[in-house]
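Q: Structures given as structure tokens follow.
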Structure I
Amino acid sequence: MLKKFIKKITGIQAIEDMKIQAEAEAVKAVKETAIAKAEAEAAKLAEETAKLSPKERATAQGMPYVTVLDTHVNKDNVRNGFFELDWNDHFIVQLKQAGYGFDGDPDEEIVDRWFRDLASNMLAEAGLDPARPAGYINVVPIAKGKSEVS
């Protein structure tokens, strides 16, 4: 008690109180700076992510990606045409895990097996014979992760 009284009349208590308040304000400032920095980093990441293509975004997230880039129909014979597909490495891994390919198989062949199976399933669901003669499917690699299927 006497110690508190002495600190109070000598002004030491006021100095200690100011020191405690300054430390609290410093801690608050550090927290606010950390929050502002985290928000700025999150905004920067969101901006960078918005600039990515869907394929790049899926790849960055470690997700499989496949899409049809274009569909071409032969104007002289509408029964013929091809699809231009695009995919990422995660999609190839997913297809391998599903039994469509093995290590060492070209990506285009793995995608071709999947695409043939997909087309066959669509025919079966439509009540058509998937084993009926329908020509052939030709796969032409364009670039890594892209090919034309006709």
Structure II
Amino acid sequence: MKATYLYKFGRFVEWPAKVESDSFSICVLGQDPFGPALNATIANETIAGKNVVAKRIPAPQDAVNCRVLFIGSSENTRLKQILSTLRDASVLTVSDLPEFTQRGGMVQFISEGDRVRFEVNLATAERAGLTMSSELLKVAINVRRNAR
């Protein structure tokens, strides 16, 4: 389900015109909880006319060319450094780390029983130049409007 969300987020977020690339990259930093599910979810998909590709990246610096970045739980101790590295990049940061949106991330997955929901830090996304559609914000369980 989380892999599907990563793809769907790409459909409901607008990136600044300065963000140019040949493909729409959904990246995973740290331990990959998706395995082949992410690749299967995005196989033959496009967003804004660009082929969607999944990338597993070893370092935060590699994320500057990603549109969506999932930060795995193995990166908890490095989160501040990762978000600092991406401060000036227009990358949608997503994680299921505790208090991710309070710590400066943009979208946090939250498990409610057997359902996956999410909350959004709108201020952080807007600071990165991203525009989230009202359709996306309507289904979020919480929308933070302050940076921290």
Structure III
Amino acid sequence: MDEAKPEKETRARYRRFIPITTRWADNDAYGHVNNVAYYSYFDTAVNQHLIEHGALDVKLSDEIGVVVETMCRFFRPVAFPDGLEAGLRLGRLGKSSVRYEIGIFRAGESEAAAAGHFVHVYVRRSDFAVVPVPAAVRRAAEDLKV
């Protein structure tokens, strides 16, 4: 395991920001957002970006991204009712996959509370056969280059 201290994640390292509304149910017994909620924030931010760019129709797209890998590193707690923003940037654009890198920021703060990544592999909805990243998704991903 890499024991090196991670580089600070700041707003300047991200291309686009998606507002995230925390919910009462996101808090755990310790009074802060539970770790699993961050993955939901990642999913929401990435898919909202794709929908807004016309790259995803959740009901009709023939090709869909399935999550094959996630990672999150936590730096400081957030809690309901904090307003959050998910910073997005492109980590890697491959033939059939996209790695999105996401930072979760408390609204107005410059350093991330958490940061991680989310990898989509593109498949045909009908049979889950791996396909090349669709052109519209490729354009939306390239829009996140820093």
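Q: If Kirkwood radius over Cα pairs in Å is calculated from each of I, II, III, which structure is the one that comes out at 15.8?
A: Computing Kirkwood radius over Cα pairs in Å on every structure in I, II, III gives 15.8 only for III.
Q: Another one. To test your reading of the models, identify which of I, II, III gives 4.5 for mean projected area of the Cα convex hull in nm², for residues 31-94 alone when calculated.
A: Values: I: 6.3; II: 4.5; III: 5.8.
Computed on structure II.
Q: If relative contact order in percent (Cα under 8 Å, 6 or more apart) is calculated from each of I, II, III, which structure is the one that comes out at 16? If you can, show how the numbers build up before the last one.
A: Numbers: I: 16; II: 22; III: 30.
Attributed to the structure labelled I.
Q: Now for a different question. Match the computed value 7.5 of distance in nm of label points 7 Å out along Cα→Cβ at positions 15 and 87 to one of the structures I, II, III, and report its label.
A: On the way: I: 7.5; II: 2.2; III: 1.5.
Traced to structure I.
Q: Still on this structure, please answer the following. Which structure, out of I, II, III, was distance in nm of label points 7 Å out along Cα→Cβ at positions 23 and 55 calculated from, if the result is 2.5?
A: The value was obtained from structure III.
No lab work stands behind these numbers, since they all come straight from the coordinates. Remember, it's a predicted structure, so these values are computed and weren't measured experimentally. Cβ atoms are built from the backbone, for glycine too; each structure is taken alone.
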